Structure I
């Protein structure tokens, strides 16, 4: 239910309020979501994690509610992480506006936004979580592949890691190469 209310809030923030900055969109979406939750007879304490980007030319703008943005510059050996704001879309004790981060990308750079489902999946020989450090290593190891090939390799690595263990959560990984 939270996903439906949040999706509605994102759409309204853009269509009804005409917002274009990712931070402004997330802040307005939080307002809308809280307003919708207050209509419920029961108190809703749930929230949603979101990463939101806009790309115009080579200018990337990002805002995040718990979900970061990762950039891999062409030929880089490390992932550049733009940290997310540490509050969900939903009720929060002391809410502050979501900041928009703006950066310039170069040809051949890639960026990734994702849910926590991939890193949180249990598997491997010891049945442990995949973890974000391993996800970063995976993305770095496949950075020279096409985006389509990366998708295949990410899927294969996940299935190999998961093995016979049930998938825990929804997984969304979005990668874009400039």
Structure II
């Protein structure tokens, strides 16, 4: 609150008997100023992050190109071919992550697509668990509804959960993924 006193009236003994003033609620203005300060901070981080993400993305593009050349020169039956495919997949995930940084640096919103996520969940978990001694059980119904989601963000969530599972079970174990349909009330 901000107050301004315009006039004070007193009686013969000096006691205040009249006060004329103005009170103004500046809560919203203060809130808006705070939001602008936060936005300025995000922009100061976003610009350099965008440049780094762009450079990183360019490097990954070169790596992906070279991996493609290796893939075309290899026999698919070679033992190392599977490893090459795993490296290629991880590099593509890194490229998606760089794209998320670029989106963040520009203050952009997630790019949502309507899609089924059953096979996407399976592929993402299998990739994250590859090379570990953690087994994977997946329970995804055939009638799973379509989902509006940003593929990069969804992949990041699934990847992080899978990596956490591997780290939580160093001696091995089973990571279970269950998907089901639920209605969520929007606020």
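A short reminder: the numbers here are calculations on the coordinates, not readings from a lab. Everything numeric here is computed off the predicted structure, so don't read it as measured data. Cβ atoms are built from the backbone, for glycine too; each structure is taken alone.
Remarks
- When FRET efficiency 1/(1 + (r/R0)^6) of positions 63 and 143 (r between Cβ atoms, R0 = 30 Å, to 0.05) is calculated for each of the structures I, II, the largest result comes from I.
- Test item: mean count of other Cβ atoms within 10 Å over residues 7-14 calculated as 8.4, pick one of I, II: II
- Read-out relative contact order in percent (Cα under 8 Å, 6 or more apart), computed value 20, structure in I, II: I
- Which of I, II yields 9.4 [mean count of other Cβ atoms within 10 Å over residues 15-22, calculated]: II
- Which of I, II leads on mean count of other Cβ atoms within 10 Å over residues 71-78, largest value: I
- Origin of the value -20000, where helix-only ellipticity at 222 nm (-39500 (n - 2.57) for each DSSP H run of 4 or more, over all residues; to 500) was derived from one of I, II: II
- Value 21.9, calculated as Kirkwood radius over Cα pairs in Å, assigned to which of I, II: II
- If distance in nm of label points 7 Å out along Cα→Cβ at positions 23 and 87 is computed and equals 1.3, the structure in I, II: I
- Read-out distance in nm of label points 7 Å out along Cα→Cβ at positions 55 and 135, computed value 1.8, structure in I, II: I
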